[in-house]
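Asker: Structures are listed in the sections that come next.
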Structure P
Amino acid sequence: MASVRAGSKSVLMVVDVQVGVVAEAWQAPRVVANVARAVERARARHVPVIWVQHADEELVHGSPEWQWVPELVPAEGELRVHKHFNSAFEQTGLDHELERLDAARIVLAGAATNWCIRATAYAALERGYELTLVSDAHTTGTMAFDDGTTIDAADVVRELNVAMRWLSYPGRTNGTATAEAVDFSATAGHSG
């Protein structure tokens, strides 16, 4: 069993809202606007914003596709985490930084829902953090399989939103909230 985090503060984590990640994503302009709204609301409440940025052989560090979408600009002094795996926790200093920030609760937004958002959400819960997924601020592309079947991106987003409301972990809470409704003042033991 994971230890429940001793911290008491919330952070907003923005994952992989990069040009190449959201180029073909479902309702990207609406979702990016909602991520921007969550960032604006977090900053207004002095909640730390953590920017997680992916790089690999397909999303090359420094390339135009690797850059943040133009609508999102990390502010000077906001933490940036560079990752090479789906989970923002794998082989990064994220846990250490969250401990330094006295964080017990992660508010999560970004892309891609079925890869990096899902992996980061489960990793956070398994490491003892409370989690609020911003239900209207994550996206992905439709999945097409070799046999011709597809899973619509809207269904992937909907499924993860449902999962985050129904999962149960001992000693911590998880849930969803819209970018406009997320309660950044909620602390450990309170749902967002």
Structure Q
Amino acid sequence: MGCWGCQAETGPGALCPACGRVQPLVPGKTYFDLFGLEPVHALDTRALDARYRELSLKLHPDRVTSGEPRARRHAVEQTAELNAAYKALKDPTARAFYLLKLQGVDLLTEQGGHHAGPPLEFLEEVMELREALDGARQRKDLPAAQAMGAKVDAARRAALEEAVRALESRDTQASAHALMRVRYFQRFLEEVAALEEEAL
């Protein structure tokens, strides 16, 4: 692809190597491509942080001094994409969901719904947990809620590890099921956190 300003070959980067102009977003480019990292869950987060700082400085719209509206528009788009990519890759859970999306299943959208949901036994377990949490809320029993939260957090971490193993072996169905459990557990933990906030 050629630079919109000088027509030089731009390659995969967000900046033209010849003139330094910010380039438009490239369709199909992944968040990993943006940072020049391998699409794996075991990410070098220090390298991610360093690359994010470097690219943030280079792509920030305030650094566009040419006065060209197109250059500023591309800088705004690239900066927004960079921030979304960093947010998705920095967090281990979000990174797992993104890797699953790259394998064709986006659990964070309606389109991800064509995969079968979690087993009925798991949904029953979640309902029982929610009822127990509601009971603790009504009794204002924060220690009980926190104890449940600790158990659920351990289950969340185990499910995330299971999802990562499945992602590495490209077992899309197993990783989707594990990440569905992670999502349910996260919601439960958010409710516990809300109870802790109320108790302050």
Structure R
Amino acid sequence: MEGASTEYPASLSIDYPDRELNRLTTFFRFFMAIPIWIVLALLGASFPAWGGNPWMFQGYGLEALVVVLPTVLMLLFRQKYPKWWFDWNLAITKFVTRVVAYVALLRDEYPSTDEEQAVHIAVPYPDAKEGLNRWLPLVKWLLAIPHYIVLSFLNIIAFVLVVIAWFAILFTGRYPKDLFNFVVGVLRWNLRVVAYAFLLTTDRYPPFRLSD
């Protein structure tokens, strides 16, 4: 993946549910998600929101779950990214994204704490010595500010589209494909910013686009 010039080294895809979705669980989705929110809260995440932090649309206090500041120090002084820290950060990111996909009605399978299900995320383990600049982690969060601004608007649009999709599923049983693709694109954009500024797995600046 890193060798492909057009592909960013953090990718997200979600299988489109080309079938009739469960209207009952869709109607009560907010309440259905409460148990998994409690699990996230016990892990240390804040209560979910549709904004208010750099993860915007994901909005589950992911900053409280991933290993960020210790990784900054390790990259700065040792040029090392401990593999188990990376594995933890990636696993948590995948878990949170599955929960977000469920809440956003993109899938109606209940989010698994460990299985991939229909949410596919790929973030390559970085070569800290050869592939990462030891000083960039100090300013990546600052360099990503333009993305925060754009995503603040895109996340609002995505939220509105999820509400529209909620009605569409209740009446037709289907998630409109165009709405689905847009919401997934916003999540994909969020993931790339997370990988760059907080997971610190790449120095490649995230592209301003919804597509892969």
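Please treat every number below as a calculation from the coordinates, not as lab data. Just so we're clear, the structure is a prediction, and the values are computed from it rather than from any experiment.
Asker: Match the computed value 26 of percent of Cα pairs over 28 Å apart to one of the structures P, Q, R, and report its label. Spell out each step's value before the answer.
Answerer: Values: P: 18; Q: 45; R: 26.
It traces back to R.
Asker: Given a computed value of -21500 for helix-only ellipticity at 222 nm (-39500 (n - 2.57) for each DSSP H run of 4 or more, over all residues; to 500), which structure among P, Q, R does it belong to? Write out the running numbers ahead of the final one.
Answerer: Working: P: -8000; Q: -21500; R: -15500.
The read-out was computed on structure Q.
Asker: Let me ask another. Between P, Q, R, which one scores greatest on relative contact order in percent (Cα under 8 Å, 6 or more apart)?
Answerer: On the way: P: 29; Q: 16; R: 32.
The structure with the largest value is R.
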